[in-house]
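Scrolling down, you'll hit the structures one after another.
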Structure P
C-alpha cells in the first residue's frame, strides 16, 4: 500500500476537523498500529480538541471502523484498484494486483489494513472483523469475475487461488518487511493463470 499523506499538511490545507481526524487515523493506525495509537496522539496529529474529537467519533472503535470504510468508499487499496483498470486485459488486471509492490520497497511494509485490524482486535472487535470479512469476500468475488472475463477454465477456483496467494504475500511481506515476496507471488500467480487459460475449451 502506498504512503499515507502527512496530517500536518492536511491541517495546513484547512480541511475540516473530521477529515483531519480521519487523515490522522489513516497515517497513525497504519504506520504504528491501532492499539499503539492512543486518542491523545490522534488529537495532537489532527490539531483538534478532545471535545471536537469526541463530537465526531464517540469512541476510538468508531474511528477505527470509519478508517476501514474509507478504503472501500473513498481511498481504495492501490493493489485492489488494479482490478478496475480499463487499459488492461482481464488477465493483465489479475497479475497487476501484485505490481504496485515491485521495485524499491518502502521503509516499512505494513500489509493490508483490514488484516492488521482483525489481528489487533484478537476477536474483541466484532464490527471490525465483520468489515474485514465483507471486504475480503468482495475482493475475492472481484477476482472470480475477472478470472471469468479472462476466460479461465474454472474462474471460481482461480479467483480463490489468487486471493490466497495475494493475502499470503501481504502477510509474509509485512512480517519480513520484504517486497520481493510480491514478485515471487506474481510468478506463482502467472503459472496458475496460464494453466487456467490453457485448460479453457477453445471456441
Structure Q
C-alpha cells in the first residue's frame, strides 16, 4: 500500500504570491507578526523556501505585502462610501467593522506599529499612510455633517483616537455591538460640543 504526500495545488506567479500573503495574513491576525516565522508561513502556505524567497526576500517583505493588501481593502471601502451621507451610528459601525472579521486580534495597523517601532521602516510608513487616509476620510465626513474645516480637522483626529481605542476594546471585550454603540455616543459628544 503506497501513500501519496499531500501537495499544494499548482500555482504560479501572482497566485503563489497571494497564497503566501493569505497564509501570512491568517497567521498574523491570529498570533501577531513577530510570533510567526517565515518557516511557519511556508508550512501553512505549503511552498518551498526557494519559492517563498523568490517572492519575498525577507519576512518583512511579506509583512509589507500583507499591510499593502489591508490598505488597498480600506481604500476600496472608502472609495465605495465616498459622497454617501452616513449617520453617526453607521460611521461608528464602519470604523469598528474589523471586529466582526474572523480571528479578530485588533487593528492590523496598530498591531504592526507596536511590533515595528522604527518610524522609518516600510511597515511604519504603511501604518502612517493608513492613519492619514482614515483621518482624511473622517474629516470629509465631519465636514459634510456641517463642521467648518478647522473643527472637522480637530474632531477627525479625536474620532481616529476613539476608533483606535474602540478596536482595542472590541478585541478585549469581544462585544462589537456595544463597542460600536459606545463609539457612536462618543462621536455624537464631539459633534455636540463642536461649534
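Some notes on this structure:
- helix-only ellipticity at 222 nm (-39500 (n - 2.57) for each DSSP H run of 4 or more, over all residues; to 500) derived as -23500 - corresponding label from P, Q: Q
- Given 2.8 for distance in nm of label points 7 Å out along Cα→Cβ at positions 97 and 121, calculated: source structure among P, Q: Q
- With P(r) over Cα pairs in 10 Å bins from 0, in percent, for residues 65-168 alone derived as 14, 43, 33, 9, 0, matching label from P, Q: P
- Source structure (of P, Q) for mean count of other Cβ atoms within 10 Å over residues 73-80, computed value 14.9: P
- Structure with the greatest value (metric distance in nm of label points 7 Å out along Cα→Cβ at positions 25 and 137, set P, Q): P
- Computing distance in nm of label points 7 Å out along Cα→Cβ at positions 41 and 161 across structures P, Q gives 3.4 for structure Q.
- Structure responsible for 38, 17, 15, with semi-axes √(5λ) of the Cα gyration tensor in Å calculated and labels P, Q on offer: Q
- For 2.1 (distance in nm of label points 7 Å out along Cα→Cβ at positions 33 and 185, calculated) the corresponding structure among P, Q: P
Every number in this text was worked out from the coordinates using simple rules, so none of it is lab data. Predicted, not measured: the structure shown is a model, and the values here were computed from it. Cβ atoms are built from the backbone, for glycine too; each structure is taken alone.
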